[in-house]
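Values in this text are rule-based calculations from the coordinates and carry no lab data. Computed from a prediction, not measured in an experiment: that's the story for all the values here.
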Structure I
Amino acid sequence: MYDVIVIGSGPAGLTAAIYACRANLKVLCIAGGPTVDDSYRLPGGQLMLTTTVENFPGFPDGILGPNLMLQMRKQAEKFGAEFIDDNVTSINFSGRPLKVFIGDTGYEGKAVIIATGAKAKWLGIPSEKRLRGKGVSACATCDGFLFKDKEVVVIGGGDVAMEDSLYLTFMCKKVTVVHRRDKLRASPIMQKRAMKNPKIFWVWDTVVDEILGSTRVEGIRLKNVKTGNVTELKTDGVFLSIGHEPDTAFLKGHVDLDEKGYVVKKENTMTSVPGVFTAGDVHDHRYRQAVTAAGFGCQAAVDAQKFVESFD
């Protein structure tokens, strides 16, 4: 019997584990494991797929994403957190104690913190994965500064793509939006703002056929979906802004999710199930930053501590 079971080991999960351990609770962190695409429930979360992180407080010279997560995990282990590098396959939140399963092996907890995060949606082309962190990014807020005075491409046509494009104009020389349709899906006000910005240029009815470059992004090959014409565009970076997908499939029918699959918070960080809490990108589709995820991890641990005390 554990006091708290944390599912996920990104900034939210590891911060939750650190805080829960320091509250003298017995903590199990189910960290995740390799999957088909090596990106879902990856131990350490999405920061394991990044290079230099320059906006996490305390590291004026930046820190590699994997190194940051390794340090956070060591800190959690130092305070007594137990880790299992595997994936949760099923859960049972219908009674007490709460039950979490890895295959046929079950683990019981007085409280559970869901911190499985969300992954960016990718195009699914080999060059995209090969150049990830080498000019290909899914986070303009995280990586935009690395492209100061450079030319970049944003893929997408929704509000997120417009927000990313406008943000990138503050540091980039030129931002080209590539959209597969002839009109945007973004809200009218976001479309208006983007259309008025002189740094933003548009390529319509077009999809990315390939990202070009050997060790870094050098350009993209584009295909017009109406004419079939193939062209190449020189660029220093490619930002994917086609949405995110929370890792919540295993939660359906157990806790309330919104229409996009994100966990719904009912009271502070508690979900629709008493004793089940949530932290990080698995519920936060607005900020999606390592530091905000860590903050939510702290909140969830504090809420879980109070719940466990009442449980006893």
Structure II
Amino acid sequence: MQACLNDESVMQGFVGVSPQVQRLRAEIARLAAHDVSILLQGETGTGKELVAHLLHRLSVRCGGPFIGVNCTAIHETLLESELFGHEAGAFTGARHATLGFFRAADGGTILLDEVGDMGGALQSKLLRVLEDQAVVPVGATKPVPISVRVLSATHRDLAEAVRNNVFRQDLYYRLSVVTLKVPPLRERRADIPVLARHMLGRIAAALEVAPKTISHDAMALMVRYDWPGNVRQLGNVIQRAYVLGDGPVVDVADLPPEIRGDGRSPHQQFPTLREAMGRHVARALELTGGVRSRAARMLEIDRKTLRRMMARQHLS
């Protein structure tokens, strides 16, 4: 198979001008040609599935299928047969044999989304598939060889899950030959105006109308907002503003209350040093699972100072 390299159109959907996006684009282009397992880590809504599509389309497997599986959307009792297929009569209701997602992806790429939520028994079976490059359908005894590139994605810290004995270490190493981190939108705020305008343009093109613009104040509020739902949330906000707003300009009034805040101007909404410090400490505690010694090391302070800061910020 020929690699789909040097195809600029493949990257056009990955919008952004920030250094983080530029680095990620370069990593995608470099890694796509190497047929190794890649773990995509990032918060919900950051675009991990888009990155997986790019890795597939720029790889030697670009002519094969791309199959995305949300491991949390399928009940655990059914996930094994959905992934590996089953024989007719393998269980009650199994009237016909099925291929399963892995065999359907043969010659191409499979994305295991939210793999960190997979149960222990299925982790063991997935590990066997990766080691043998073959699947055994439910109800069968003979393995079926496959050739599939495995990409996985999770919003969880799998290394931490391994340390807590809720995710198999050997499977983690199999899935994360290379790890790519997709940054949250709040860490690449320079991309928010570009993404917002791109989304407005797509809506206008679909409706075959002139695209709307965004007022300076509305854009300033969007750039300041932390976007817990990331790019997915931004897309929903832009669509809402486009549908509900009157006139050719998206203004502050067209934004949802959580982005407008309490109605103050962007300048008035600038956080105080105490507020910023509180958010910083809370974020460090979140990233370390509440382990104060690790949070103190991350903040480069001692535990006594951390306790004082937590007391001032009313953080338990």
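Work out the source of -13500 here, i.e. which of I, II gives that when helix-only ellipticity at 222 nm (-39500 (n - 2.57) for each DSSP H run of 4 or more, over all residues; to 500) is computed. Among I, II, the structure yielding -13500 for helix-only ellipticity at 222 nm (-39500 (n - 2.57) for each DSSP H run of 4 or more, over all residues; to 500) is II. Computing volume of the Cα convex hull per residue in Å³, for residues 171-218 alone across structures I, II gives 124 for structure II. Can you say which of I, II returns 40 when percent of Cα pairs over 33 Å apart is computed? It was calculated from structure II.
Source structure of the calculated read-out (Cα Rg over 2.2 N^0.38 Å, for residues 67-162 alone, 1.56) within I, II: I. Comparing relative contact order in percent (Cα under 8 Å, 6 or more apart) across structures I, II, the highest figure is found for I.
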